[in-house]
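Got some structures for you, see below.
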Structure P
Amino acid sequence: MIESLLVANRGEIARRIIRTARRLGVRAIAVHSEADADLPFVGEADEAVCVGPANPAQSYRNTEAILAAARSTGAQAIHPGYGFLSENAEFARTVEASGLIWVGPGADAISAMGDKINARNLMAAAGVPVAAGTTEPAADVAAAVAAAAEIGYPVMVKAAAGGGGMGMGVAVDEAALRTEYDKVRAFAERMFGDGSVLLERYFPRVRHVEVQILGLADGRVLALGERECSVQRRNQKLVEESPSPAVSPELRSRLLAAAVRAGEAVDYRNAGTVECLLDPATGEFFFLEMNTRLQVEHPVTELVHGIDLVEEQLRVAAGLPPTFDPDALTVRGHAIELRVNAEDPKRFLPGPGTIRTWVEPTGEGVRVDSGYAEGNTVTPFYDSLMAKLIVHGQDRTEAIARARAAVAAFDLSGPKHNLPFFAELLEDQEFLSGDYDTSIVSRLR
């Protein structure tokens, strides 16, 4: 097993990785910005190094500072968490070239999946279903208009280098396409340094379902079940659950087999997620993207399978077999995750501030992965995620009941927060039925 691990991230995911590292006897090293010096993950690490000011470009995305911290602390490996440098192929290559272990997939796989057009083409060649769309970037508005005429309106206009729900727009006709193309292209150039734009068929009613994969050290790729991620605002997830209430055994078999093919197509190692769109009317699913990292919502998979995905990541990186029997995976009950964000529960606009009260719910089947504690300040410099409230039950009904009780028991004041939205959602008949789609939040709001 790896002996010392530098966690190149912050907040709840850094704290969560450190927790597993320390349980395994691995020396955990945190890096942090000046703004995060007082957060729990810094104090819980065996060693901590300040890598720069609040601006992520000068701290959490500062590759030279992070590598310098790894050298000065004698770290053997680097875990990037999610976000920041986790899907930066060049950083992965630099880490390995420095003689360190990269806890993630190979740089070639990251690079292959980072370009959404290239990823679509690779998946189609591997026999993974993809929605109708462009096979090369739309060079200009005229090319986009021609492509949309072939695909058929409405179309999704997407940044080829984007991810996390950013850099996307829907066009219902040519006039809207001309506007959305310019907006997405400008956003992509500003955010990703790459203005490439792709077009895909847009499904007005669709579910977002993803599959957790794990590429083992021996070359096998496993599918660890699916997660339902259709409760979203601005194309970004708020709630995830596993198993998906929309997936039948027959559909699950096809979905997991396609995810394994996707991983095998890029010789995938370590943890990753194959994201798909599911048309509930037909049962068809289509490849959306592959996230070449650990997902925010990984705890629901952990709870239904009884495994620690961070431990499995470390084992793969060290060349060790998994802790479980790959041929005897079982699903136990139902899990739901609620992302507790520092944002108002109506418009979901950020609302940072100092935490006056922070009392986490407890009880059977309740888990909280948090990045903050009472007295900490949620700053405007980073993502608004404060904690993940995860519940597990024997079935979906019990999980929802435990989620209701946990939301009611979570005593939080100071920053704005979205717990009132979750209280509303957990009483909503559409959500309770399990027959919902990605537009459910807009109907509630």
Structure Q
Amino acid sequence: MTATPVTTAATAATAGNAEIAVTGLGVVSPAGIGAEACWRRVCLGAPTAAVDPELRGLRPDFSCRVPTFDAVGRLGAALARRTDRFTQFALLAAQEAVTQAGHDPAGWDATRVAVVTGSAFGGVGTLVRQAGLLAEHGAGRVSPLTVPLVMANMSAGQLSAALGVRGPSLAVATACASGATAIGVARDLLRSGACDVALAGGTEAAVDRLTAAAFARLDALAPLPASQGPAAASRPFDAERQGFVLAEGAAVLVLERLADAKARGARVLGRLVGYGAAADAHHPTTPHPAGVGLELALRRALADAGARPAEVDHVNAHATGTPLGDLAEARTLHRLFGAVPVTAAKGTLGHTLGAAGAIEAALTVLTVAEGLIPPTANLAKQDPEIDLDVVHGAPRPARIGLALTDSAGFGGQNAVLAFAPA
């Protein structure tokens, strides 16, 4: 592979209409470390929720954790000590994505590489631990690394430092839409000519006692299903759904202008052809029942892609498994797209919060590339009020020319990405 090309005045002038290629994917998820592990588990429809010893005594006491995660073994003792778990996930995902994209950080123009990450909670795990030390032992036991570990921008800052890149380095926070928003913002940076390569995605490591208790107090978390184990708790679009399962993870996509990717001989996994964002302007935690913001974001993504609703072949839905959220989303999708095939990865992976939009974007790219729609796990009986073609039971082969993935978050945040084949 050749080094990343430097934008010239001519290419900067035409960057606004440039097609954007996805050349690398990196995923850290409850299905394992690596995009392939995540894709394989989601295609199996095999849930990852399990009893979580750190949540012992809480109700619910289960989550979807990244398995066998060894930060020291993967990042080294020094970097592991200086980073919160949410940043560590982002670093691992980025390593995989950059390698797959065929970029050599020693050879690219570091001033032309951007980093955009999203997170809903940042280093909340560190914050909770240090608050406990303060309460129990006093100020002298609080780590001097607390501030840089906790700050939400540190996933972007540490990633920039690890790769030695000096382009724009940004962190966005749009709750559970953060990962999708980060990818959309990175796309805009490429089109503006501000960079030639962008690493974009979301990361979250908020499976801790405080976050779990707080979501439980909102009645947002799924309880343990009667006569079934935790694996059956996350039920997107199911008639018996009662909430989401708390999860953690990260995903990073490598984006670049299609012409640049082809010029360096890169393998293009898919094209990011549209992005739309909008607000509900309705309630801090409850989605608009008519899906006003979601519909606007969907229409904006379609307009950006130059496409009509009838051209959409697949939607990777946000579908957290909450009664109100799934219903509002389903009604909006049906109103725009009718019986388009839909899937929801959270039945397998749980809800990774600020990372969800990025993980689901990676899965959507793979769905388009592989021509295979993964099933929605735990869909035993579809809610009769949800009039959608929800893929379940087994993966469904499909020829997909245009796929959308939508994300939503507290505060009425909505973000939609549109992907097309390479």
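Every read-out reported here was derived from the displayed coordinates using simple, explicitly stated rules and does not represent laboratory data. Quick caveat: nothing in here was measured; it's all calculated off a predicted structure. Cβ atoms are built from the backbone, for glycine too; each structure is taken alone.
Summary table
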| item | result |
| --- | --- |
| At a computed 2.4 (distance in nm of label points 7 Å out along Cα→Cβ at positions 162 and 210), which of P, Q | Q |
| With distance in nm of label points 7 Å out along Cα→Cβ at positions 34 and 274 derived as 4.6, matching label from P, Q | P |
| Computed 1.4 for distance in nm of label points 7 Å out along Cα→Cβ at positions 26 and 266 - originating structure among P, Q | Q |
| Relative contact order in percent (Cα under 8 Å, 6 or more apart) - highest-scoring structure of P, Q | Q |
| semi-axes √(5λ) of the Cα gyration tensor in Å from the coordinates reads 31, 26, 24; which among P, Q | P |
| Which entry (P, Q) yields the derived value 17.5, 57 for Rg and Dmax of the Cα atoms in Å, for residues 194-393 alone | Q |
